[in-house]
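Chemist: Have a look at these structures, which come just after this line.
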Structure P
Amino acid sequence: MAKRERLSGNEAASIALRQINPDVFPAFPITPSTEIPEYFSKFVANGQVDTEFIPVESEHSSMSAALGAEAAGARALTATSSCGMALMWEELYVAASDRLPLMLALVNRALSGPININCDHSDSMGARDSGWIQLYAEDNQEVYDNFVMAYRIAEHKDVRLPIMVCQDGFITSHGVQNMELLEDEEVRNFVGEYQPEHYLLNPKEPMAVGPYAVSNYYMESKYGQVQAMKNAKQVAIDVMNEFAKISGRQYGLFEEYRLEDAEYAIVLIGSAAGTAKDAIDRLREEGRKVGLLKIRFFRPFPGEEIAKALSKVKVVGLMDRAESFSGNGGPLCAETMAALHRAGNTAKTVEYMYGLGGRDIKVEDFWHIFDELEEVANGKVVDGYSYIGLRK
C-alpha cells in the first residue's frame, strides 16, 4: 500500500536507498547533495540498514571506494554535485569502462566559475560522454521512483553500466512536495539482491578489473560499452513497465505532455518541465496547440523515438540548462537536432539557454517562447540562440 508523505528530493532519495539497503556507501559532503549521505548515515547509526558507510577525504576518494566495492562484488553508490563530480572525473570513465553498475546520486549544480551553488546541468552534461546512464527527474516523486528503478537497469546482464540519478539542486533537492512511497518490502522485492556474475572476491574465478588495454583491445572495449548503452534503452522500458505494476506510475524514456496534436513544442530536461506544463495548460485554454517533450534519459539518448514524437510539430524550441560554448546552443540542442536530421524531420528549430546558475524561468517566459515559435513558423528568422531572462 502506498504511503503519503511530504518530503524533499534529498529525503526521498535517502529513503529509497534505505529501502534498497545497498552494501557500501562512501561519501564526502558537497552542497546541495550533502543531505543524502547525512540522512542515510542516520539510518546506518539507527540500525535500519546494514550498509557499510565510509566517510572519505574527497570526492575522488568516494568514487574510488565505490569502484573498489563494486568490483569486489558489492552493490555500491556515492553522492555528489558540481565540483565534487569534477574531482572524480577520471573515475567516472573507469567505472563505465570496467562495466561496474554502481549508482551516483547527482544533485545538479553549476560548475565553477564563478562559484555558484545553484542548479544548472553543467556538471552532468559535462560527463555525458563518460559512458554512464543518465536519468533525470522533474519532481520529488520522480526522484524517488528513479532511485527505486536505477539498480534494476544498471545491473541487468545486458547492460552492466553505472547510472547517474540526477535531480535539480535546491529546486527538488530541498523543496518539499507531497508524494507517495512504496512499502519497504515492495521496494526490496522489486530491486532484489545484487548477484554479480564476475567479481574480485570470487575465489573460483581469479580475475583483474581495469587492466591495461593495448591498441588491439581498447577499441573493442569501447564498442562493448556502446552495445550495452543501446541495450539499456529496452531494459529501461521493461523495468519502467514493471515498476508501473507496483506503483501505478508509468514512465518512459521521455514524457509527452499535450503533444499529440501540438504544432509548437519545447524539449527540455528536469524541474522546469513543471513550469512549462502550467504555461501550456493556460495556452491550451486559449486554443493554441502547444506541447512539451520532457527528456528523462539523456543516456541512452532516445533520438529515434524523439524524432518520431516530434514528427508532426511545425517548430521545436530546444532548451538547454548547460552551455557547451560551441556557439550553436547546448548539448540537448545538438543531440536533438542530430536526431531530427537523421530521421528526415523538417521541423524548424529555435534554441534557448535558460536557468544557468539557478536563474528562474517563469510561466511568462514560456509564453514568450511559444509566441516566438509561432512567429518562426510564419517566417521570422532567428539568428543564433537566445538566453532566457538575461539581464540587460
Structure Q
Amino acid sequence: MSTVASQIKARAAALQPADKLVVWVVFALAALGVVAVYSALSFLAETKSGGDTERFLFRHLGRTGLALAAVGIVSTLDYRRLAKVSKWLLAGALLLLAAVQVSGVVLGGAQRWLEIGGFSFQPSDFAKVALILHLAVLLAKKQAYIDEFERGFVPLLIWTVPTIALIGMEDLSTAAVLSAAVGIMMVVGRVPTRYLSGLVVVGLLAAYLFLLTSPQRAARVESWLNVKVFPHTEEVQVFSEQDEGYQAKQARIAIAMGGLTGVGPGKSVQRDFLPAPYNDFIFAIIAEEWGLLGAGLLLFGFVVLLFQGFLRIARQAPDPLGLFLAVGLTTVLVLYGFVNAGVASGLLPVTGLPMPFVSYGGTSLLATGIMAGLLLNVSRHADPTQR
C-alpha cells in the first residue's frame, strides 16, 4: 500500500501543479458537507440506528475520504491514457444501466440501484463520467468533419442517446443535467446548429414522454408550476401541501428561518420535517443554520469552479480532448450544485440531485471525486503559452 502511495506521490510531483483554486473549493465543499450532514442526520439516525448519529457521520467521513482520494489519484493519471479505453468504460456502463432495468433494486421509490455482493450502487453515477469522457474523445477525433451528418454527428448520437435514455427511465433529473452538459460540449465542439436544434426538440419530446409514463414525476412538475397539466395525475396529489408540495414548502421555511446569518450550526429545526435533509435538501439546512451569507458563500464556490473550469482549465488545455473534457466535467459539477440549491429555493421542481461533495452519498460522492480529479488532471497539463 505504501509503495502504491509513493508511486502516486512521485507521479504527481513530476507533473505541473493542479489548479489551486479548484483544489481549495473541493476541500471547502467537503468540509462544509461533513458539518452540514452531521447536523442533518439526526432523523435518519433516530429511525435507522436508535439515535446513533456518529455511526452515519463516520460512514460519511469514510466516503468523503474515498472521494478525496479519488480526486488525488485520478488527478495524477493522464487523461489521454484514460481516453483510450473510454469506449469500453461507456460500454460497460451501458450494460450496467440495462441491468438496472432487469434486476435493479428499488430504494426510495426508484429503481436506480444494482446490488452485488451486498453492496448497492447507482450505475448512472459512473455512466455520466464515462459518457463525458467518450464524447470528448469523439468530438476531438471528428473536428475535421464535424459538420457532416453521418460521419460527424451520428456517431455522437449512437453513444449519447442510449445512455441518456437508460438513465432517464428512472432518473429524469440526472438525464436532464447530463443532456445540458452534452449540449454545451457539442456547441463548443462546433456541431452545426441545425443538428443541435433537432436534438433539443427530440430531447423535449422524450422528457414529455417520460413525464407521461410517471404520474409522480408529472405531479412534481405540476406542483411546482401550480397548474394541472397532465391527465394522469390527481389534483389532491398536485395541490396538497402534504403531498408533492410538502418538501418544497419545508425547504422554503428552512431558508426563511435562517435569515441573513442563520440560527447556528447544529440548531436546524427543519431537519426533522424535511425528507432527506442530508442529501436532496442539504442546501436548505445550510441556509437555515448559516443564513443567506453562508449559503451565498457556498454558491460562490461553484461560481469559482465554473470560472476556473471554463476560463482557465478549458482555455489552457493542451489539446481539443482536454478542452471538451474540461467543459463537460465543469458543466455537470456546477449544474448539480445549482440545481440542488434551486430545488431547495423553489426555483426548480423537486428532484433527487445531490450537491457535489456536500450531500450525504456513496457512489455519487465517488463519481464526483473522479470528475473533479479528471478536471484537475487536465489543469496539470495546461499549455504554458496560454497562461
Structure R
Amino acid sequence: MPTIAKTGNEAMAEAMRQIDPDVVAAYPITPATEVVMIFSQFVADGLVGTEFVAVESEHSAMSACVGAASAGCRVMTGTSSQGLQLMSEILPIASALRQPIVLCEVNRALSGPINIHCDHSDTMAVRDFGWIQLFSENAQEAYDNILQLVRITENEKVRLPGMATTDGFIISHCMEKIESLDDAEVKKYIGDFKVIKSTLDLDKPITLGSLDLQDYYFEHKMPIVEAMKEAKQVILEVGKDFGQRYGREYGLIEEYKLADAEIAMVALGSTCGTARAVIDELREKGVKAGLLKVRAFRPFPAEEIVKALAKVKAAAVLDRSDMFSNQGGQLCCEIKSAMYDLKQKPLLTNYVYGLGGREISLEDIRKIFAEQQGTASSGKVKQAVQHFGVRE
C-alpha cells in the first residue's frame, strides 16, 4: 500500500476517484468545495468514467443523486453546513427509496452568525433522516470510511444512504500521511454495483414518489427502521473484513486505554486525537484515564457504549454542537437515554465545546479530565451541562 501525503479533502476525493462512481452531482461549499472540485478535475482529465453534474444548488445536487440512483447508478456527492441543510428536503427521500448514495460531509457550523469553521451542528441537524453517519478522526479514516461506506450502504440488508464526515479545516485542509490502496485493489474491494430496482427497467416497471397517506405511510417507514438495525452488524462485518485485508480494523466505537479506566472522555471526530495525547500523559502520572471514540453515530451504538463505560466512575461527554434544549448536546443525550435503565452508571458531565471552530487545546482536555477526577472522588456532578470555553 503506497503511503502518500493528503489533506482530508484530498483523501476523500482520492477515494472517490478510485471508486469511480457512475454519477456525481454537486454544488460547491466551503470547506467541502475541494472534494468535488478535485474530483471534477479527475473527470476532466479522463481518469474516471463518471458523469459529473454541476447543478445550481445543493438541493438540486441531492435531487439529481436520487434520480441517478433510482435509475440504477452508483452515486456520490459532497457538501457541508448550509449545503447539507439545503439538501435536507431530499435526504429522507433518499433513505425512503433505499438508495445507497455516499456523501462526503465536511463538518461545519450552521449560520447564523455566518461561520465557515468546524463544529458538528450541520451533521447533527440531519441525524434522524435515515442516513448512516460515520465520523472520521483523521484523513486516513476519511479515506477508509468512504471505501467502507460503499460496501455498507450497498449491502442488501441495508441499502440506505450514508455520509462519512471530517472536521472542517482541522482535517479537511490539514495534510498528513495516509496509506492508500492500489486502484485495482479498490475495484476488487468494492465490487460491481448491484442494481436492485431501476426506473429504466422496462420489463419490471416501478413507481417512485407516489402519494402515501394513512393507509400505508407508517408501514413504508418501517423498512428504514429495520435496515438501520441491520446496519450495525454490517458495519462491524465490513470493518473487520477491512482490517483483515488491510490492517486497519474498524467498529462502531473505539476504546483507548478504557479497560481499567476510572475516568473517561467520550468524543467524536478530530478531538479524539487530542484526547489520546493527554491520556498518555495522565497514564504516565498514574491516572487511570481512557477514551471512548464514537465512530458510528447512526446507527447509534447504544449497547456498545453502555458496555464500554460500565466500569468508569465518571465520564466527560464532549459535544461539538448544542440542541438548544437546555439538555446539552446530541451525543450526551443519546448516551443518557441508553443508560436510563441502569441501576449503576457513570457520572456524566456534558461539555458543549468548540462551536464555530473554537480550538480545544491539550490544556483544555487536561482541565476536563481534572474535573472528572474531582467528580469521581466526590461522587457528585458539579454541573451537568457546561458550555466549555465560553468567555464571560
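What follows is calculated from the coordinates using simple rules that are stated; it is not laboratory data. Since this is a predicted model, take the numbers as computed values, not measurements. Cβ atoms are built from the backbone, for glycine too; each structure is taken alone.
Chemist: Work out which structure the value 0.35 belongs to, where FRET efficiency 1/(1 + (r/R0)^6) of positions 85 and 253 (r between Cβ atoms, R0 = 25 Å, to 0.05) was derived from one of P, Q, R.
Modeler: On the way: P: 0.60; Q: 0.00; R: 0.35.
For FRET efficiency 1/(1 + (r/R0)^6) of positions 85 and 253 (r between Cβ atoms, R0 = 25 Å, to 0.05), the value 0.35 is produced by structure R.
Chemist: Can you say which of P, Q, R returns 17.1, 48 when Rg and Dmax of the Cα atoms in Å, for residues 189-260 alone is computed? It would help to have the intermediate numbers written out before the result.
Modeler: Details: P: 18.4, 55; Q: 17.1, 48; R: 19.1, 60.
Matching structure: Q.
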